[in-house]
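So, here's a batch of structures to check.
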Structure I
Amino acid sequence: MPHVGPGKALGVIPREGYDQVAYLGRKGTDPELRARGIEAFRRDVSALLPDSSEAVATLTSMDDIKHLDVRVDRLRRWHLDGLLCIGDAAHAMSPLGGVGINLAVQDAVAAATILAEPLRRHRVTDRDMAAVRRRRLFPTAVTQAVQRVLQRVLLGRLLRGQDPTPPAALLGLVQRLPWLSVVPAYFIGVGVRPERAPAFARRANRSKC
């Protein structure tokens, strides 16, 4: 769950043996954050995550803080002769929802499905390469559009110190139709256009010993 305060927010991702913390800020405010210094940064994080005070104290300077400038964009052309870009190389995603890895894997499955036979024949054409982008462009564009809306409506309001609570009408609708909560879970976990490995790439069923 995210930890939020007036104009501040962070997310904690448990890793093996440590926690990765993402401290969120408005675009362009990294110089201001660094100018305030490490002590102010420690106070901000500890206020949102009190249990982290001991770990936060090990940060010695703002050089320990890594800045990620989030961009949401995509290439107009995904391939050149002998080169095909997929995943983050073809479309930069926002960390919102953690869907970037999903799209990257789906891109890879689609590329393998479309290009397997041309590669087997040792004759991959420009049309073959372009087919990967044609198949994956729609789910990429839809996912990025949803991310932009969430960033503007939810995260943007939060970081401006405004109330990010969804409209009462929307909350009431979800209460009356609880199955609607499945929609965002499906969008994040499965995606707009899930890909299935072709039959030739699937492992044969093996009986258990």
Structure II
Amino acid sequence: MRSTPRTITSPLEAFAISVICFGWAIYSSTQAVAAGFDSGAFTDANLHSIVLMEMIYGCIALLILYVRGFAISTLYPAPSLTGIAAGIAIYVAALVAVWVFTAPFLASQGTQPIDGMVSNASVSLPSVILLALVNGAYEEIFLLGFLLRGMRGYGLSVALGVSLLVRVLYHLYQGPLGAISVLACGLVFSLYYVRTGSLFPVVFAHVLADIIPFL
């Protein structure tokens, strides 16, 4: 008889799933930093490759969690109109947080690698939307729905810290201000999820954050 599905995780399981889901992105990000932030520009081809990799690694991670008795049905965002409205508000709050966090460093840092990657991008709107939908769900499902919630038993500060650390590590390619922006945005997303337990509004906010810079 199958035991009751769980929503908590152990440090070892959290590490293993994080490596599966984000290890490749962390490696690529640190390689970009080592190469002097020479990440090139976004193209349809690399957006499609990201979508494909996230779908593959996401399915692997979900299968492993299912076999191990994790309640993966609780990881699926439930779309709603109120969730969309909340997502818009979260996105605006994240923009404010990004400004507050980065304002002290704007004068000294100058143009960041992510600025060039976006401004020189050669991408189509359908590809951007596809990436945003998949990436927004992928990141928040595993960073918040799995990692943050699953680590709450070790204390909120630990759960927040681990989730934010993973989030920042695979965005290092964006440059110092980019990493700070991701930290600020991730903090807003995380605090909303901790307060409400609702995943879809955060996913929608993330989708907006992925689409709007390209517009």
Structure III
Amino acid sequence: MFIIGLNVSTVEIMVAIIAFLFAIMIALVLHEWAHAWAAYKSGDPTAKVMGRMTLNPAAHIDPMGVLFFLLAGIGWAKPVPVNPFNYRNFKRGNFFVSIAGVTVNLILGFFFSLGWFVLLHFGDIEQLWQFALFMFFMLGMVMNLSLMIFNLLPIPPLDGYNLLVSITKPDNGYMKWARDNAQMLLIMVLVVSMLTGGIFLLRDGIIWLFEGLWRLIFRV
């Protein structure tokens, strides 16, 4: 994980794992809840009727997706079921639902970065409780931004692909090709990111921007 290679105790490793679990639950649950809420506001009650418009982690967490986050830094939750035919306006509803989850992750990543920055520069992470908070904020920032970037990729069934559905013709060349090769594309993204840092480089760039903002505000 993010503390491998550092001089930390067994207790601190356990604290970091617990912080990771809480951080990833918040990122995944609020992402999926945002989809369900946006769909409901757009006229589709499917997720609400099926019990997915909830903050209960049990309704959203996919154990394999969490494991991938732990091992590879990229993962997923159970997709929220929606019926686009119920949207009052298909393109507007589809866009709203598609953008809802990643917008929530961006907002969460922004505020988690504030907690991370404050503890990094003004806290005492030698104290266990502050170390726990520091890991929670850092992992929350990293997980939310990773989830946002991953979901914005224009590959089915990710949000980025559904955003394209809202603004392009679904039968154009790329859309057909992406649908036919979705599984291969997702595997390639995972492999290339793990080998080259692709998605993680984008995530770290956003973190650098957030850190620059907090440095200006706090004059550090």
Cα Rg over 2.2 N^0.38 Å - highest-scoring structure of I, II, III:
I
Which structure, out of I, II, III, was Rg/Rh (Cα atoms, Kirkwood Rh), for residues 55-142 alone derived from, given a value of 1.11?
III
Could you figure out which one of I, II, III the value -13000 for helix-only ellipticity at 222 nm (-39500 (n - 2.57) for each DSSP H run of 4 or more, over all residues; to 500) was computed from?
I
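Values in this text are rule-based calculations from the coordinates and carry no lab data. Keep in mind that what you see is a predicted model, and the values were worked out from it rather than measured.
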